[in-house]
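Student: In structure tokens below, several structures.
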Structure 1
Amino acid sequence: MISIQGKGVSNGVAFGPLFFYKRSDNSISRYEVENTEEEWNRFKAAQAKAIEQLGELAEKARAEAGDDAAMLFETHQMMAEDLDYEESVQNAIQNEKHNAEAAVSDTAEQFAEMFATMDDAYMQARAADVKDVSSRIIGILKGVVQGGIDSPVPVILVADDLAPSETVQLDKTKILGFVTEGGSGSSHTAILARTMGIPAIIGLGKQLPADFEGREAVIDGSTGSVVIDADDATRKMLTVKMEEQKKTQEMLNRLKGLPNETKDGHKMKVFCNIGSPDDVPAVLGNDAGGIGLFRSEFLYLNCDDYPTEDFQFEAYKKVLSDMGEREVVIRTLDIGADKQIGYFNLPHEENPAMGNRALRICLNRPEIFHTQLRALYRASAFGHLCIMFPMVTSLWEVREAKKMCERVKKELQDEGISFSDDVKVGIMIETPAAAVISDRLAKEVDFFSCGTNDLTQYTLACDRQNADLGRFFNPHHTAVLRLLKMVCDNAHKNGIWVGICGELGADLSLTETFLSIGIDELSVSPRSVLPLRQKIRDVNVAQVKDKILQMLMTDENAT
């Protein structure tokens, strides 16, 4: 038995085999083949598998977001079986004796160049499609698994860390838990684990060698322990713990349908953070009051090119329709920093966390923003939509974004396309600048939502992704909490509500503080809804408020 210690960032116990995440290798080996017929058969098998995969993706997209969403994958299917494309690969293999990977790569470059030089904009866009199709076929030839998990059974996934673009492509039905070498409590791997309701452990360093793959492990997300080939006593202890957690969940399920109300009558809205329409069943299953943060950038991360207006419309429409009368707050595109997307062609930055990201990109590239806003307002006819702008630092940014909203509404009205007249517009408070001028910003918008991950990062000058900073990244820091109180006071003076959509919202040690300073809404992972409801119902704000506010004003660390 081998015991390894990390840091737990998502609770729960999981038993299963270890599987090490395998990244795609973009390099192409080139060599001359002797048996061209055998090599051609290799290509045909990979081509058939690619066409099958694309068909499955098309059906999944159609079920989740409609026919327009499926069209991209169907176009890729047609490219994969195009006779001219196939003939070019065949010629390279049989006449020039190239290996299949090299033949596909050369064909991709040839066809992409041909498309790129055409006058028609639609055909020019196909250059990226043929490259993507070819990358899929090459990946199959090289044994790379789409989604990164080549296992017939669910696994405990081991990685150095995972980028947002990687987490969005994972086959989540195959994941029992996450274990990473690095990362932090606010990394996207940790956030994904909490959304999925599975355990996650970070900060293991190099303690898990690659030859451990396939060995049975048990992980405990509450303690951060990883045990390889556990003995009977350890397995029994952790099995008992897992059963206790199930019983606790069953007890929490009795809270469904009850109000989020303190003993002395203070009410709090409890909403959920999601990254995909697939997350809505978990929101409803845990009885959340709405969605406080839909991270729309994951639609972009899951595409090989800019998602069309119709593609986005179908995704937003599905979420709003499924949520019925419950509020849905959709954050506009928030990429940059740690969320990079290749087809955006963003220039390299020395400090991307403070660079061209989120609303800045939308205002600098209004055509992208315009497309998203049209999709959002069209979808607003199907539910209770709120639109939220991220990474605000000044009044003029908010006013420019609102002008874009008005322009889009006017366009839709002129085109006879229906949309809701009651779409609320809010902003994220995630920079000290926004917090300090929140008295002025509150006059411009309908609500605030505090992104405490970034607010902590910028306030304390601590990179949220840097696990080495450890105790220096302290979301409980008095400076952060005082900024939150300032934001609450300014919001309420101007008659708007204020929420928290960062990971801090689920920190039960701060629930009394949030109630005391006047937070109106907490948006958390689906699994955190019922524990948070229980905590709220156990609090008597009148008994704790004065003490908490006094500590906040006097102590270096208020909690």
Structure 2
Amino acid sequence: MKPWNIGTINEELAAAFPEREMMVFRDRRLTWGEVASRTRRLANVLRDAGLGCRRERTGLEPWQSGQDHLALYLYNGNEYLEGMLGAFKARVAPFNVNYRYVAEELLYVLRDAGTRAILYHACFAPLLREVLPRLSDVKLLLQVDDGSGEPLLPGAVDYEQALAAASDAPLDVRLSGDDLYILYTGGTTGMPKGVLWRQEDIFFGAMGGRVIGSAQAVESIEKLVENARTTGASLRTLPAPPFMHGAAHWASFMILHQGGTVCIQDEVRSLDPDDVWRTIEREKVVTLSIVGDAFARPLLDQLQRGTYDVSSLKVIGSGGAIFSLPLKKAFLEALPGMMIIDGFGSSETGAQGSTVSMAGMEGKQGAFRMDDQTVVLDESLSRRLEPGEDALGWVARSGFVPLGYLGDEAKTRRTYPTVDGVRYAVPGDRARLAADGEVLVFGRDSVCINSGGEKIFAEEVELALKHHPAVYDTVVTGTPSERWGEQVTALVVLRPGTSADEEALRAEAALHVARYKLPKAIVFVEQVVRAPSGKPDYRWAKQAATAALAKTGAA
């Protein structure tokens, strides 16, 4: 039986319908056969650089990797998905890099991942030039021409030239379902961590391993190909979020593994609603993936301003942030034949459940129908809660879950405990199990702000603000935002005899964290309330910040 390896699956699907479109990006229309050839070439480039699998999974601890790692430091484009597939075919493990990072954040992630190769857009060359001298293990740099005019970094190779010079013959390697897919988190409970997934587990956990419309697992790759041959030709998706987030990977591969086509909007550096709608119209897109209100509101506003033929669009899928009921209703009024699927999951669990909304059936906020592998464990992580128990517990998933966190034994053991002989993924979402079986999710227990789908760790922003000499004390929290769901809000105490305005504080913080993490609002206070231990009182912080913004009309 062929292994459940994503590289193997790609080759089998491409052999079945090589002339079918697989990816559309700007003026490029790549068929399945062309992508298979290009990704085999990339695999040979990686192998010629001496990269691949060094130790088989057997004998490794759950937090260890036996493979070389390829950083994907890219905006959306065909090169991103090609990078993943080419790495899989070379038994190299690809991982996502947040392109908004400043130098010290980028250096941390590349070091933490033990990076051996980097595939990057040319516009990121200046920042890479700054951090590469402090990275001793990088053996291959592949630079993608993006029109920025940046010259090749020393030792780098142009991506297209490298592919053109390489063989497209399959590598003489035995791919395995144990081969890794690495997904870096946004740092919900500290600095970003690399979640180690076996490819077999992520395929069944989030990338199309279920028969559509059922909970049944796909029987074999042969059956997957048979289904894709007959049903996939009309499936076309547009994943609007950045590929640097796992949800966009999953949305893309869910459709690809049904034999469909991934269509990428032209503008990939920021959300351009007009561009998204025009791409849907031009490419006859059937499914659109977004990240909650931060995407939904500008898309809806543009839909109401412009004129577009989006009659092909049947499904909007959302994940990673709140998609509020008022916006769902407004979308369904504007597009009455639409179905909205609000998904629930995480980097540490895969796709766990969803709530479906149609006109007149918008459901409840935060209530999800979960798959049969998802349960709610009690407060002490000692047993499963039963439907209707009035107890706050932890959302947990068994079965197809990751191995652990790269290089972090302690966090692996905490997040993946064994309860009654079953190994679970418990990333920290709090929930109640309703009598009807729905799971009512209340959010992460950790101090985390989810702003437009970006997960922002409060302490990291606090540390960045404290670099300013006028800052005496600060605490960061999330406050409600119509556009972003939550916005980063800082309460700041200034040192006596000093002064600083909001822009000065943001300018200092921007030297230490990515701009999307900067506070959108700063409230100056006389004192930050802390516990005797010195830890900030985040409940007070949220209440104080929300009240202060309400008084000024900024809430």
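Every number here is computed from the coordinates shown, using simple stated rules; none is lab data. Given the structure is predicted, the values throughout are model-derived calculations rather than measurements. Cβ atoms are built from the backbone, for glycine too; each structure is taken alone.
Student: Hey, semi-axes √(5λ) of the Cα gyration tensor in Å, for residues 14-301 alone derived from one of 1, 2 reads 43, 26, 15; which structure?
Tutor: Working through the options, I get structure 1.
Student: In terms of FRET efficiency 1/(1 + (r/R0)^6) of positions 414 and 454 (r between Cβ atoms, R0 = 30 Å, to 0.05), which of structures 1, 2 is highest?
Tutor: 2
Student: Taking 5.2 as the value of distance in nm of label points 7 Å out along Cα→Cβ at positions 350 and 470 derived from one of the structures shown (1, 2), identify that structure.
Tutor: 2
Student: To which of 1, 2 does the computed value 0.00 (FRET efficiency 1/(1 + (r/R0)^6) of positions 174 and 526 (r between Cβ atoms, R0 = 35 Å, to 0.05)) belong?
Tutor: The correct label is 2.
Student: Which structure, out of 1, 2, was distance in nm of label points 7 Å out along Cα→Cβ at positions 134 and 406 calculated from, if the result is 4.8?
Tutor: Corresponding structure: 1.
Student: With mean count of other Cβ atoms within 10 Å over residues 102-109 coming out at 21.8, pick the structure among 1, 2 it was computed from.
Tutor: 1
Student: Now for a different question. Comparing Kirkwood radius over Cα pairs in Å across 1, 2, which is largest?
Tutor: Comparing 1, 2, the top value of Kirkwood radius over Cα pairs in Å belongs to 1.
Student: Upon calculation of distance in nm of label points 7 Å out along Cα→Cβ at positions 358 and 494 from the atomic coordinates, which of the structures 1, 2 produces 1.6?
Tutor: It was calculated from structure 1.
Student: Also, I was wondering about something else. Could you figure out which one of 1, 2 the value -14500 for helix-only ellipticity at 222 nm (-39500 (n - 2.57) for each DSSP H run of 4 or more, over all residues; to 500) was computed from?
Tutor: 1
Student: 15.8 is what came out when mean count of other Cβ atoms within 10 Å over residues 262-269 was calculated for one structure; which of 1, 2 is it?
Tutor: Answer for the origin of the read-out: 1.
Student: Right, something else. Figure out for me which of the structures 1, 2 the number 12 belongs to, where relative contact order in percent (Cα under 8 Å, 6 or more apart) was derived from the coordinates.
Tutor: This value belongs to structure 2.
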